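Several structures are given next for inspection.
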Structure 1
Amino acid sequence: DVVSKLTASGEYTVLMHKAWQQSLGESPAKVAVSEGQEQFGQFPIEGTLEMKLGRFTDVTADFWVNQIDANGLVTA
C-alpha cells in the first residue's frame, strides 16, 4: 500500500522495498540489504541498517545506488 501511494503521486520513485522481522535488543544489530541484479559482486542498490532497542528504537540507515559499467566497475 505504501509503495503504491508514493508512486501514484509521480513525485517519488521507490528503488527498494523490503520487509522482515528483526529481534532487537540493547546491542546493535546490523543488516546488509541489496536490490537488483548482481553484477560482479555488486548490486545496483546496496546499504546497511543498524538497529537497537533501548528507551527508543534507534535506526541508522546508509544506502547508496551503484552505477556499474559493462566491465563490472562501479563508476559512481
Structure 2
Amino acid sequence: MRSLLVIILFAMLAGVGYFAYSALSVDGEPIPTEGYVALALGAGFSVIVGVGLMALLFFSSRRGYDEPPHFK
C-alpha cells in the first residue's frame, strides 16, 4: 500500500514537472511590467495573509482558546 502511494506521488511530481517545463518553453511575448507588478503584489499579499493566520493560530493556542470547554 505504501509503495502504491509513493508511485502515485512520483507520477504527480513528474506531471507537474512536465507542465512546468512546457509552460516555460512556450514561444510568445514576455510578461509586461504590469504582470510582474501584479505577480509581486499577489505573492506578497499571500505571504502577509499566511503569516497573519499563523500568528492568530499561535496566539489562540497560547491563550487556551483551543481547549475544549469545561462544564461544572
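Brief remarks follow.
- Distance in nm of label points 7 Å out along Cα→Cβ at positions 2 and 34 from the coordinates reads 2.4; which among 1, 2: 1
- In this comparison of 1, 2, the computed figure 6.8 for mean count of other Cβ atoms within 10 Å over residues 26-33 is attributed to 2.
- Given -27000 for helix-only ellipticity at 222 nm (-39500 (n - 2.57) for each DSSP H run of 4 or more, over all residues; to 500), calculated: source structure among 1, 2: 2
- For percent of Cα pairs over 20 Å apart, the highest value in the series 1, 2 is held by structure 2.
Laboratory data are not the source of any read-out in this text; all were calculated from the coordinates shown. In this text the structure is predicted, and so the values were computed from the model without any measurement. Cβ atoms are built from the backbone, for glycine too; each structure is taken alone.
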